[in-house]
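The data blocks that follow each hold one structure.
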Structure P
Amino acid sequence: MPAGKPAKPADTMAGMDEVRFGEAPRAIVLAAGKGSRLAASVDGLPKPAVPLNGRPLIVYTLEALAGAGFPEAYVVLGYSAHLVEKALQGPLPLAVRFLYNLEYDGPAGHSLAAARRACGDEPFLLVMADHLLSVELVRTLLERAEFAPPGSCVVAADFHPRAAAYAAEATKLRIAPTPPGTRLLPVLAIGKEVTPADALDAGAFLCSPVVWEALDELGSGCELNALFARLAERGKLYAADVSGSFWYDVDTDDDLAAAAALLRGEQALAPAPGGRP
């Protein structure tokens with residue numbers, strides 16, 4: 001953890017009033033984007049339906065949710081929604097309900113807003129269709145989020161270093177100094193340009209209804225990083241350390257090839273020199 005004056009840890013801040021997210025809150029999968037940096041998307045195939053080792057990319061996300069105990073997932077569609085629906089017509093490991101973002105060409109805040117009615121005032125897990133996640137990562141996030149203070153959100157954070165080119169494109173986190181053994185770590189800043197950074201955002205969030213307050217303030221035309229940055233500024237965003245659990249963000253054709261090799265066991269995650277994300 002970063003050195004310096006320790007911040008007050010989440011598990012002592014919450015006390016007897018700590019919020020309980022529960023074992024399997026509602027799951028929201030954002031899958032509305034085109035994925036214009038993938039060659040397959042240029043041919044009209046939406047990113048969630050792009051094949052990865054012969055299966056649609058989004059299926060890996062759904063399998064991770066099912067393995068972590070989720071009986072169903074709400075999937076927010078947008079660009080070429082019918083093609084994603086078609087890709088998910090076969091047997092699936094959990095029930096899928098579709099929601100629709102008609103402003104899919106805009107920021108991801110529109111997709112989050114499309115899920116608001118389905119979530120109501122309940123906490124929910126927010127994941128991205130283009131992030132491969134392990135069952136272990138989802139379970140670790142759920143377990144650690146049990147200690148979140150009321151009215152806060154929790155992001156899955158990876159403190160292990162990644163290759164410089166990969167880390168450069170990832171969303172980064174700056175963490176407040178905390179005592180060893182703290183279950184949840186206060187996030188000071190989140191964004192692609194955060195420097196110095198202590199960890200990478202692994203693409204999974206446990207959200208309380210406070211996220212809707214931030215969305216109302218910023219408007220649905222905001223990026224998710226801006227929304228969670230607002231929560232971090234107010235001391236309402238915490239990080240759960242999921243280091244060692246597998247995850248991989250697929251943005252480009254190189255990412256897709258690397259992810260395919262990782263899943264086949266032909267490649268290991270390349271660390272960055274110097275021990276920084």
Structure Q
Amino acid sequence: MTRQRGVEVCRALAEQDVDAVRPFLDAVAALTAADNAAISMRAIGVLDTVASTDPDALDGRLAALAATMGTDITDVQLTGATLLGKVVVERPALVAPHVEALAAGVGATELDPDVEDFAMVDDEVTRRTLQEHEESERRRVVSARRTLVDVVVAVCETEPRAATDAVDTIVDLLDDVDPGVAGGAVDALGHLAAADPTAVAPVTDRLVDCLDHDRTVVRARAVRALGRLGDPAVVPDLRRVAASDADETVREVAEQTATYLDEE
């Protein structure tokens with residue numbers, strides 16, 4: 001109760017004057033990873049208030065939040081992801097040191113592809129209520145995870161040198177059941193490849209595998225990422241896609257990319 005009350009006071013102070021809460025920011029930032037979800041969310045709320053007026057005050061104070069993004073408490077993950085999404089727009093360099101932790105958090109909270117149908121519940125009204133709650137919770141998890149992936153993509157685009165050590169963790173997301181996450185991981189690798197092809201070259205085969213993904217958006221992003229990588233060795237794979245992909249736009253982009261790499 002004492003910690004919770006203290007965080008509430010800090011938020012009230014932050015709303016009036018960020019400087020008044022600055023001496024307590026280290027402690028508040030640490031509480032974003034508190035075991036108590038209510039305290040964690042209130043601490044995130046304080047940082048969110050600070051970010052709205054003085055994002056630079058969060059410099060060096062996002063590690064605990066980033067580390068807790070693998071939580072199975074949806075409210076904490078979604079609230080934290082929203083804050084990080086705000087910060088990365090204004091100050092991507094503040095989030096850059098934590099991109100690997102964020103990608104790991106996304107991977108740790110992958111949804112089960114099989115949705116619980118509660119068939120064992122006899123009462124229809126109760127069963128429907130449980131199903132609706134489950135669907136709502138899944139939508140919130142999807143939103144949180146996609147927001148975190150967007151943050152990872154933003155860092156890879158704006159601060160690629162700081163994200164090269166996260167390549168393997170990002171690659172793990174290519175197999176995610178959510179095409180929004182898998183596609184975001186492809187985009188992140190594409191941005192890293194554009195800045196430093198040698199960092200992504202060892203996982204070229206994983207990007208090539210994405211050319212056969214069952215979702216068009218992932219295949220299209222894989223074509224683009226391979227173009228940024230610039231390895232002529234993938235031209236035959238791109239030609240295959242150009243000749244056989246079910247989507248006309250993907251075929252056209254694959255052909256253009258293959259031609260570009262052939263001429264390099």
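The table for this structure:
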{"item": "Origin of the derived value 60 (percent of Cα pairs over 22 Å apart; candidates P, Q)", "result": "Q"}
{"item": "Distance in nm of label points 7 Å out along Cα→Cβ at positions 94 and 134 - structure with the largest value, from P, Q", "result": "Q"}
{"item": "Structure with the greatest value (metric FRET efficiency 1/(1 + (r/R0)^6) of positions 46 and 222 (r between Cβ atoms, R0 = 30 Å, to 0.05), set P, Q)", "result": "P"}
{"item": "Structure from which 26 was derived, relative contact order in percent (Cα under 8 Å, 6 or more apart), options P, Q", "result": "P"}
{"item": "Structure (P, Q) behind the derived value 1.02 of Rg/Rh (Cα atoms, Kirkwood Rh), for residues 30-77 alone", "result": "P"}
{"item": "Entry that produces -8000 once helix-only ellipticity at 222 nm (-39500 (n - 2.57) for each DSSP H run of 4 or more, over all residues; to 500) is calculated, selected from P, Q", "result": "P"}
{"item": "Read-out Cα extents along the principal axes in Å, for residues 54-157 alone, computed value 54, 24, 20, structure in P, Q", "result": "Q"}
{"item": "Structures P, Q, by distance in nm of label points 7 Å out along Cα→Cβ at positions 86 and 142: label with the highest value", "result": "P"}
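Since every read-out is calculated from the coordinates, none of them should be taken as a lab result. Given the structure is predicted, the values throughout are model-derived calculations rather than measurements. Cβ atoms are built from the backbone, for glycine too; each structure is taken alone.
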